[in-house]
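These are the structures in question, set out in turn.
A short reminder: the numbers here are calculations on the coordinates, not readings from a lab. These figures come from a predicted structure and were not determined experimentally. Cβ atoms are built from the backbone, for glycine too; each structure is taken alone.
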Structure 1
Amino acid sequence: MMTPKSLSLCMIVKNEERVLSRCLDSVKALDPEIITVDTGSTDTTPAIAARFSATVIPFDFTVVDFAAARNQALARATGSWILVLDADEALHSASVPLLAQLIQKKENAGYFLERLNHRPNEETTTDYVVRLFPNRPEYRYRGRVHETIDASILAAKGRLIPSEIRIDHDFSSDPETRCRRNLWYIDILKEEIAADPTDHSRLEFLAAEYHQLGMFDKATEVAEQIVKLRPLDAQAHLHAGVYHLRFLSNPQRARACFIEALRLRPGYVEAQVFLQSTEAELANRATSTRAGT
């Protein structure tokens, strides 16, 4: 009789023949069950997945819904724990033993993984994503794009815990492909916002998409919209202030945002730093104005 796997790797794939082997090789030492939901590959992606003994599940993606596709994979997983990776991501080799240790603890928790985002000719950025969690039926993704599982874990009384597990994420090197994806996501996010204006997370992702496209005026408008919806959220004021300071050259408005963030959260270090920078910018402008008169 086969021993049940401790870990299931759950993925969405489509035409990933260039990167899929690297991703699957990175988790080989963990000997996971592999579930791939294929949303319409026309290349060798399914064959590559099969070489790694993956279960390949065709999925109708006529209506774009990444959460539904991910949840299809979760529903088929039999491991005690779920690891979620995208095909253009890979687990750090040093993180393999860390992950193996965590799943032995049997915590009712989702773990944040540190994701290193690599873009051609750009500085690497870091964010943190919940990608490791117990296999529980109440843990399911939400959101047609930029889907997340965090809210369902918290709703089921689970915890969200930082970890030292790291993954590498390589963005597409083709600017036109990235731009088309950004615009596609924007359209879907707007549909989601219209359907449920109370889901502020969709607005946060919308601002991020505009930011990636360099449409900073639009990103700032969305950031201000979030401030109006969450007037007691210090971080929302901080983000709006950063846009006004760095991208719209409006230090007066930025200053007001940072002051409000500090009023709501005294000692907020990031707001203090940006407020100091803003005050310096305003002082320089005042000096330049006096020198020109």
Structure 2
Amino acid sequence: MSHDLSVNRLTTTLGAEIRGIDLCRIGAGQVDRINELLLEHMVLFFPDQHLDIDAHVALGKQFGPLDAHPNLENPFTRHPQIFELAASHGGVADEWHSDISFNAEPSVMSILNMIECPDVGGDTMWANTSAAYDALSAPIRDLCDGLSALHDATPHGQPEVNAIHPVVRSHPLTRCKALFVNQHFTRRIVELSHEESTLLLDYLARWIAQPRFCVRYHWRKGTIAIWDNRCTQHFVVSDFDSQRVIQRVTVMGDTPEAAAAPRWEPYTRQEVVGATSRYDQQLNAALERDVMTLESNRKK
């Protein structure tokens, strides 16, 4: 990597702005260095890159297999590995989320190219979910360690697309624990009743979003951002009234590993089925699917 490389930390919790590298011209050594910086800072910003689509995709492929988006279509650009969001087409991700956490194998990292942005507003915030976990009280950490959660694509109109992941995951490289539930895609704590799950998920969403765990970045056209979806969440501040267009490639293939073994069975209702049973239908269907998959794999 260039001897002129500069790393400017944006907060003590996460985030760094990187200068002195041309992302159009990097090799294996530079990729390794970026991965090292990503483990340290979790989200990296590279101003003044101005990558075209081919260069953006080529950059992403150096970090792993890519996917555009399994459920959403681009408003403008037709490319099988580019995911595009435009504010004029409802593309404002103003809810905390980790990209594609509803997949059985969700995203490892995302690489975003800021194509068009407002002069004022339209910032993005990221939260360090490892720091958020560490700051929980010991009893709440202990509870969360033994839980799992159902994530789904309901925001995309596809609740049947879902997966169960640990509430607390262990990062595959740093081994740090991190909360792995988010406001946008996480529907239910598997081991808790609907009412209990709602209370805990709402609490964790508020906890993670505290400013002390966050960085807020003001965009300039041509900036590239790379972030680790295994230990962060992000949120677009919807405070602008002009066009905002981003293009993203998403590095896939993550396998969330529980930080601790499950300690409880999934919640099943013992009382007579009633109107409130609708809250358990999706969870029951997901559990039945997973049991059938496990039995099928055992027979192979």
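Computing mean count of other Cβ atoms within 10 Å over residues 111-118 gives 18.4 for which of 1, 2?
Values: 1: 18.4; 2: 21.6.
Derived from 1, not from the others.
Check the numbers for relative contact order in percent (Cα under 8 Å, 6 or more apart) across 1, 2 and tell me which is largest.
Values: 1: 13; 2: 29.
Largest value of relative contact order in percent (Cα under 8 Å, 6 or more apart): 2.
Of structures 1, 2, which gives -15000 when helix-only ellipticity at 222 nm (-39500 (n - 2.57) for each DSSP H run of 4 or more, over all residues; to 500) is computed from the coordinates? Could you put the intermediate results ahead of the total?
Values: 1: -15000; 2: -8000.
Traced to structure 1.
Going by FRET efficiency 1/(1 + (r/R0)^6) of positions 47 and 191 (r between Cβ atoms, R0 = 35 Å, to 0.05), which of structures 1, 2 comes out largest? Working shown, then result.
Values: 1: 0.55; 2: 0.20.
When FRET efficiency 1/(1 + (r/R0)^6) of positions 47 and 191 (r between Cβ atoms, R0 = 35 Å, to 0.05) is computed for each of 1, 2, structure 1 gives the biggest number.
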